[in-house]
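Nothing in this text is a laboratory measurement; each read-out follows from the coordinates by a stated rule. All values derive from a computational prediction rather than experimental measurement. Cβ atoms are built from the backbone, for glycine too; each structure is taken alone.
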Structure P
Amino acid sequence: MNEGVSASRLGAARLLVGLQFIAASVLVLSGFFNWRNGSWQDSGPTVVAVIGILLGIWAIAAIGPKRVSLMPAVTADTQLVTAGPYRFIRHPMYAALLLFCGALVFAPFHFWKVGVWGMLLIVLMAKSRLEERQLMKNFPDYAGYMQRTWRFVPLLW
């Protein structure tokens, strides 16, 4: 199925993955967690980051570690997974990354980090749309799956 991916889509996918890596790396390298202070204000980002990590692990377990790819491309061995967190969210790994990096915006908080997180959100939205177009072409049930699930956040979006 990957043979049907055009050079321009492959280039766009690589660009999006690169931008995703840059934005996430900037946030990871700029953040820290205060594990010693037990106050909710300081531990809140840690809790959100841990939720993001756990969601990511659950998504990887559901899809299978050998099938995980940074590239938003449907390949010959791509299978539609609708179990685990995929029952509720079409892109739980993207949601996990947004949660984790969102926590880093507040550890410590800087306004410029909000912009970097916003860039990450835009990149992941574009990746999800690119991926969903391919999935709709390859899996007839995907349109129905889209109607039953949320893109990133259950009950919200």
Structure Q
Amino acid sequence: MQSYNLKLTDGKLSFQPNKGFKTQIIFSAIVTGVAFILPLVWPLNYEVRMLLRCLGIVSAAYGVYDFLFKLNLTYIFDQHNRQVYQRVPGLYTRRILSFEDIYILTETVNCELHYVMSNQKNKFGRNYAISDYFPDTQKGRRKQELYETTILTTVSNFLSAALTPHI
């Protein structure tokens, strides 16, 4: 799937589960622009100008946070070390799970399903989102089916091949 940027190279599988944040970042940029440009072209009283500035600052902060920490978040499955790494390009790379501890399960937030990766010993503790949210609509079900057949099967096959002893 193009939106997840799935790559399989040299014993490493990587993908970016949050590419859907691109539209939210664009929306934040539009709201920020309107909040700062509107008072310049239309005479508004002081309270409304300050309210728009606050809205613009909050919207810009959300956009920058999503851009830095969510949009380019990458999960790297390293077959040689048998570890999963979480990487934010230019900021950090950290080891989060070993292949033996990975458990993939579905989670529902606000009636929208998404897949998470967690520790097998504590399935409902700390988890890492590995998919976008899939709303309960026809388009959402198609996206979920496409995700399950491409990304989830690739990850599952990669993990099972790494955990199978080679004789």
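Given that distance in nm of label points 7 Å out along Cα→Cβ at positions 58 and 82, derived from a single structure, equals 1.9, which label among P, Q identifies that structure?
Derived from P, not from the others.
Given that Rg/Rh (Cα atoms, Kirkwood Rh), derived from a single structure, equals 1.00, which label among P, Q identifies that structure?
P
Using the calculated result 2.0 for distance in nm of label points 7 Å out along Cα→Cβ at positions 106 and 138, pick out the matching structure from P, Q.
Attributed to the structure labelled Q.
Out of P, Q, which one gives 19 for relative contact order in percent (Cα under 8 Å, 6 or more apart) as computed from the coordinates?
Q
Quick check: -21000 is what I get for helix-only ellipticity at 222 nm (-39500 (n - 2.57) for each DSSP H run of 4 or more, over all residues; to 500), calculated from one of P, Q. Which structure matches?
It traces back to P.
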